[in-house]
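Okay, got some structures for you below.
Read-outs throughout are calculated quantities, based only on the coordinates presented, and are distinct from any laboratory measurement. Note that the structure is predicted; figures quoted are calculated from it, not measured. Cβ atoms are built from the backbone, for glycine too; each structure is taken alone.
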Structure 1
Amino acid sequence: MTATRAKQDARRGAPRVLHVVPALFGAEGGIVGGAERYALELARHMSDVVPTTLVSFGDEERRETIGNLNVRVIGGARYVRGQRTNPISTALLRELRGADVVHCHQRHVVASSLSALVCRLTGRRVFVTDLGGGGWDISAYVPTTRLFQGHLHISEYSRRVNGHETEKRAHVILGGVDTEKFSPDETIERNGTALFVGRLLPHKGVDDLIRALDAGGDGTSLEIIGQPYGEKYARDLHRLAEGRRVTFRQDCDDAALVEAYRRATCVVLPSVYRGMYGDETRVPELLGQTLLEGMACGAPAVCTDVASLPEVVEDGVTGFVVPPNDPAALGEKIRWLREHTLEADAMGRAARSRVLEKFTWGQVVRRCLEIYER
């Protein structure tokens with residue numbers, strides 16, 4: 001029997017898994033965000049092992065196939081209390097009936113609570129992963145923790161901040177990177193640029209990163225890749241960037257993103273609990289996906305000692321962890337990496353090794369499937 005035939009036979013006898021996420025990842029009617037990418041990539045890699053469907057919501061009905069993954073976008077969904085992150089439709093019920101296992105992404109949305117209730121009533125296994133965000137949901141008034149047979153957290157920090165340290169049904173599955181796509185290229189020379197990738201929001205600390213260029217020395221430049229989420233913050237970032245070596249880019253596909261990671265001296269995620277306007281963000285990061293992507297491309301990482309980020313970056317080994325709201329500390333570490341190229345290269349190799357050891361999608365899929373079967 002060939003390996004392909006054996007894999008097909010194994011898929012036929014495997015449980016049918018349905019992933020439910022409020023919005024699909026992607027530029028065509030989707031959202032370009034870490035949570036949406038997480039759900040899509042997990043489902044895509046899981047579909048190579050077991051029959052898998054990803055269901056999401058949008059303005060128009062759509063079905064497509066990505067590799068072995070079946071994708072359905074439910075069109076014409078209602079948005080609970082007008083919240084675009086909280087769609088619901090009765091069409092979801094038909095999708096639930098075709099699954100043996102349901103994995104919801106985003107805990108505090110009506111679609112997840114409804115899925116959990118239906119699965120419990122019909123004898124299906126149901127799990128949930130908190131990817132941040134959410135909206136109005138009955139979980140604000142009635143405990144829904146035990147509706148789910150498992151809470152699959154993407155970091156130890158996520159498990160802790162959700163109060164699940166002693167909860168037996170809470171597990172840490174971590175996050176993954178496509179390490180074939182996000183990989184180093186030894187023919188590309190790193191160019192002394194610090195790179196930020198992510199949404200332009202105050203809790204991401206991008207303003208601190210721009211200020212850090214003053215401590216980084218005259219040779220330090222910064223590339224910022226991400227969509228602005230708020231005119232005031234975007235305007236203030238551009239004002240801060242005046243007279244400094246800063247480049248803003250909004251629209252990058254994965255190929256352009258990989259190229260940016262490969263040529264950057266380091267990838268930086270300077271998230272904060274308190275933003276530049278004094279606003280507090282209790283849970284600024286549940287994982288740090290862009291750090292993992294940059295590390296997979298052989299870039300050392302610089303992050304703040306905030307939320308889950310120290311779980312990703314080993315201080316002094318794969319990069320540096322600095323205090324939040326400290327532009328001088330950020331700039332000093334960026335400058336050190338730019339001026340110590342041999343040591344920075346070694347950190348980059350260690351960074352990719354760490355991703356390969358802990359943060360591949362194959363490992364995340366295996367952890368999920370083991371938990372589904374318990």
Structure 2
Amino acid sequence: MHKGERGAAAHVTGAIGVVMDVLVTGSSGLIGSEAVEYYDRRGHRVVGVDNNMRRQFFGEAGDTLWNRDRLLAKTRQFIHFDIDIRDRGAVDQLFGNYSFDLIIHCAAQPSPEKAEEIPLIDFDVNVVGTVNLLEATRQSRPEAVFIFMSTNKVYGDAPNEVLLTEEEKRWEYARPEDFNGISEACRIDQCLHSPFGASKVAADVMAQEYGRYFGLPVGVFRGGCLTGPSHSGVERHGFLNFLVKTAVAGRQYTIYGYKGKQVRDQIHSADVIAAFDAFAADPKPGEVYNLGGGRENSVSILECLEMVEGLLGRPVQRRYLGQHRTGDHICYISDLSKMRRVFPGWDIRIGLDEIISEMVRTEVDSNKSTSGVIAA
């Protein structure tokens with residue numbers, strides 16, 4: 001809704017019958033596109049911002065224009081703008097033209113390895129872009145709920161200090177008190193991050209400050225492995241999606257270090273948006289939440305390969321490189337206790353088997369490779 005049309009109408013996020021104006025940055029990406037579809041289906045007006053920098057970062061494989069075009073064809077009230085969030089004037093103009101009730105900020109440079117090559121661009125996108133959006137919200141719509149998509153990489157390699165035990169196909173937490181995984185209490189400094197992890201720390205803390213210092217309803221969500229069929233996964237970002245694409249296409253998948261037993265927790269993009277919606281209905285200014293698949297959706301690379309092989313009915317080519325990625329987590333499971341306590345209506349609804357089956361089926365149906373048959 002353009003400014004001036006709302007009048008004195010009160011903002012009530014999540015209220016039945018209230019139509020919201022929703023801004024989604026990174027709207028052609030995995031989480032952004034899920035948010036666009038979710039709020040459009042519910043009759044809200046959605047504005048998307050995405051300038052397809054993912055193609056600049058990762059080449060043709062990272063191009064998200066297909067997803068933008070899919071959204072424009074599928075949705076009813078979605079409007080897309082090709083805006084660079086580093087452009088403060090363009091961001092301010094957007095906020096001058098619209099009165100947003102909810103801002104979901106997903107746009108980012110998302111790769112630790114890529115950040116090593118482009119640290120200044122990484123910083124400007126992840127930190128300056130985030131502050132531009134936060135300040136535009138504070139100046140224009142301070143009552144709007146602001147959701148920041150952070151990452152578990154803000155913890156750097158501190159999670160690797162948790163005592164582990166080696167099992168046949170995965171690393172596992174050795175102590176019972178660590179069973180649920182890494183909590184929000186894990187430190188975010190005095191550890192190795194990568195330039196990407198450090199830039200996300202800066203953006204994460206700034207988002208918290210706009211909540212705690214300025215009193216804005218800002219929520220920070222530190223994502224585990226976010227996944228789903230709308231992911232434009234590449235080797236440097238989008239682990240599970242890239243693994244599935246590689247396997248379905250019959251190409252060789254490379255495992256980097258830790259014997260392929262490194263563990264990640266997978267969360268479907270739909271469960272991520274459900275968490276955002278729970279926060280939007282009851283925001284806590286400046287609060288931080290770990291958001292991943294949790295214990296039940298935790299899986300190692302070897303276990304993922306085994307599951308995909310079972311669905312395809314054939315082996316997946318693989319090679320092993322003994323050198324692990326710098327700062328890589330050996331075993332990372334998101335402790336979801338806080339999310340479940342604060343938002344008891346939210347929980348993981350899409351299990352690991354369904355996530356991987358959906359992704360394999362989507363890849364096969366897309367005709368990227370028709371070799372192999374999906375098991376029933």
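Here are the numbers:
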read-out: Relative contact order in percent (Cα under 8 Å, 6 or more apart) - highest-scoring structure of 1, 2; value: 2
read-out: Answer label among 1, 2 for the case where distance in nm of label points 7 Å out along Cα→Cβ at positions 93 and 237, calculated from the coordinates, equals 2.5; value: 2
read-out: Origin of the value 1.00, where Cα Rg over 2.2 N^0.38 Å was derived from one of 1, 2; value: 1
read-out: Origin of the value 0.05, where FRET efficiency 1/(1 + (r/R0)^6) of positions 165 and 285 (r between Cβ atoms, R0 = 25 Å, to 0.05) was derived from one of 1, 2; value: 2
read-out: Comparison of 1, 2 - label where distance in nm of label points 7 Å out along Cα→Cβ at positions 301 and 365 is highest; value: 2
